[in-house]
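**Student:** Listed after this line are the structures, all set down as C-alpha cells.
A short reminder: the numbers here are calculations on the coordinates, not readings from a lab. Keep in mind that what you see is a predicted model, and the values were worked out from it rather than measured. Cβ atoms are built from the backbone, for glycine too; each structure is taken alone.
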Structure P
Amino acid sequence: MYKVELQLENESGLHARPASMFVKEANKFSSEINIIKEGNKYNAKSIMSILSMGAKCGDKIIIEAEGYDEKESIQSLKGLIISSFGE
C-alpha cells in the first residue's frame, strides 16, 4: 500500500469539475484507490463517493492505493491536486 497526505488548495475543493477530473484519472489505474478524510474512506473511482465527501479548500486528505500501479496512481493524482486542477 502506498499513500500520501495532501491539503486541497483549489477554491472549489473536490466538487463538480475537480471531482470529475479526479475520478477520471483514478479510473486509468488498476489499483484500488481510496481517499480518507476525517477518518472516513471514500472510493476514488466513484463520482458519487467523492462528491459525498464534501471536501473543500483547506481540507487535508489522504490518498491511498494498493495494487500493481499504486505508486504511479498516487503520483498522478497528487499532481492533479498540486496543480489545483488547472484553476
Structure Q
Amino acid sequence: MKKQLQSLTLKVKVEPGSSKSAIVGPYGDGIKVKLTSPPVEGRANKELIDILSKTLKVRKKDIEIVSGQSSKNKVVRLIGLNKVQL
C-alpha cells in the first residue's frame, strides 16, 4: 500500500528586519515568524522557507507560499507530510 502524502496550509505573520530569526509562536489562527532578512527581492520569503524547512523537517521544495508573496501576512502550504508530522 502506498503512503498517502498529506499537506498542511498555515497562516504566517512575518516580521522582516528583526535582530534574530525564529518562529515566535501562535499568532491569531496561525504563527508568527521573525526574520533577519529585509523584504527586498524575495529574501524574506526565502528565509521563511529556510526556517520552516529546518524547524519542521520538511524539504524546501515541499514548502510553497500560496499567497502574500509581497505581504507580511502569508499563507504557506507544506506538502508531503506524514501523519506523525501533522
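**Student:** So distance in nm of label points 7 Å out along Cα→Cβ at positions 51 and 75, computed for just one structure, reads 3.3; which one of P, Q is that? Please list the in-between numbers first.
**Tutor:** Values: P: 3.3; Q: 2.2.
Derived from P, not from the others.
**Student:** Upon calculation of helix-only ellipticity at 222 nm (-39500 (n - 2.57) for each DSSP H run of 4 or more, over all residues; to 500) from the atomic coordinates, which of the structures P, Q produces -10500? Display every interim value, and only then the final one.
**Tutor:** On the way: P: -10500; Q: -5000.
Comparing all candidates, it corresponds to P.
**Student:** Determine which structure produced the value 18, 13, 12 for semi-axes √(5λ) of the Cα gyration tensor in Å, calculated from the coordinates; the candidates are P, Q.
**Tutor:** Working: P: 18, 13, 12; Q: 23, 13, 12.
Clearly, the read-out refers to P.
**Student:** Given a value of 46 for relative contact order in percent (Cα under 8 Å, 6 or more apart), point me to the structure among P, Q it was derived from.
**Tutor:** Details: P: 46; Q: 34.
Computing relative contact order in percent (Cα under 8 Å, 6 or more apart) on every structure in P, Q gives 46 only for P.
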